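Each in structure tokens, the structures are laid out below.
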Structure 1
Amino acid sequence: MKLVKTDLRGLNALQMLMRARIVRNCMKDNPLFPAPTPTMPDFEAAIDALNHSVIATHDGGSRGEYIMKQQNLEQVATMIKSLATYVSFIAQGDALVIADGGFEQRRASKRINSLAQPKGQRARSGPLPRTIDVRWDPVHGARMYKLHINKGYAHTEGETRFELSTKSRCRIEGLDPLEYYTIRVQAIGTRTNSPLSGTAVALSVGMKAA
């Protein structure tokens, strides 16, 4: 059974009031929805209370009135979510029935079974000694990125150090000074990993111990 969208995120009191009225107008006396939860009288009472709060605070208002408006807004939002659940149960995935209740069908999430190779990788000496800053273009569907780091100029064999980043950038620390490092990036997803990116090379600056 597919869920329905409520479209409530970020709505202010007036916007919530308008959204509630749309749902009320669609569902009231609609034979497709004979026993909604909450009931239409209860829903209309909550709408009236929110409407009163919007009017009371339109040109200012007391702190208590603003608190009451927020409480009424949250009550209406909770009721809309409950009605969305009821419509989803009645509709059983029928988009027309969902629309008749004043809602839209939520798009099914698509499983990502492959990730693109990271592109646009670039590396440069970091602002601090023994660091290198790396950036690359974000990969759709990636949850994090794994950096493969090898000492040497354009060198990808031998001992490899790994770093993880949840963003499309990373500062690698604790490197040997005055050494070049070769970095490749791999996108990590929920179900799969990407091929390794091409290489990016940078110099780790700093003073070597005498």
Structure 2
Amino acid sequence: MVSTRFGKKDLKHMRNTFASLQGRVLDVGCGDMLDRVGFIPGDEYVGVDITKSKYSVALADIHKLPFKNDSFDSCICNAVLEHIREPGVALCECNRILKKGGVLWMSVPFLQHIHAEYDFRRFTGQGLTYEVEKAGFLVDRLHGSYGVMDNIEYLLYSAVGWRVAKDKDYKKIGSFVYSIMLAILFVMFKALGFIFNRQQKRDVHHATSFDIIAHKK
């Protein structure tokens, strides 16, 4: 959702993080994310996904990656962990393919809508840290995104988008009026988010998503 303010902030944060990744980079569940990021990180980029995508060079399941031990310097796992059945197994695989000291960057949603066909779970910051450390990583930084106003804004935006894209009855009078009401509330909370942007930074218990940087022990 790049067109919204929180989407732009998120992309800026992601680009800054990706710019710091070095060496051979594995992007697990790559999808079309690089179209939004705008550049390819590292010296050598390898994208994998369970289905064919623009940037995937191999079809692979994150539970059993087809790469040798200690073969990558960095690993990206963006909005993937919530879609897989065994996150602990997947994190251990990310650890296995990284060299000692190799960097893992991972993001997960928290206060977001249910999306995609397989959407199994949400992680708090503490929960994500626990899973990453259990897989053999040391956490360097945990970052949470946004505050109360931005949470509500995000949910309203996704609700309107879903109705327009998926709800066959959204043009019926009741559903249409409801969609218009959601759109008006979205604009209102977007404005409130701008006005109270500084105060939102203290809303540490209301995060739209979390991302983490860790390194292999």
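Using helix-only ellipticity at 222 nm (-39500 (n - 2.57) for each DSSP H run of 4 or more, over all residues; to 500) as the calculated read-out, with -10500 as its value, let me know the right label among 1, 2.
1
Can you spot which of 1, 2 the value 1, 7, 14, 17, 18, 16, 11, 8, 5, 2, 1, 0 was calculated from, given it is P(r) over Cα pairs in 5 Å bins from 0, in percent?
2
State the single structure among 1, 2 that was used to calculate FRET efficiency 1/(1 + (r/R0)^6) of positions 22 and 118 (r between Cβ atoms, R0 = 35 Å, to 0.05), giving 0.20.
This value belongs to structure 1.
Which structure, out of 1, 2, was mean count of other Cβ atoms within 10 Å over residues 70-77 derived from, given a value of 18.1?
Answer by label: 1.
Using the calculated result -0.66 for log10 I(q)/I(0) by the Debye sum over Cα atoms at q = 0.10 Å⁻¹, for residues 46-141 alone, pick out the matching structure from 1, 2.
Here the read-out was taken from 1.
Identify the structure, out of 1, 2, from whose coordinates Kirkwood radius over Cα pairs in Å, for residues 158-197 alone was calculated to give 10.8.
The value was obtained from structure 2.
Assign the value 3.8, calculated as distance in nm of label points 7 Å out along Cα→Cβ at positions 38 and 126, to the correct structure from 1, 2.
2
Throughout, read-outs are computed from the coordinates displayed, never taken from laboratory work. Bear in mind the structure is a predicted one, so any value in this text is a computation, not a measurement. Cβ atoms are built from the backbone, for glycine too; each structure is taken alone.
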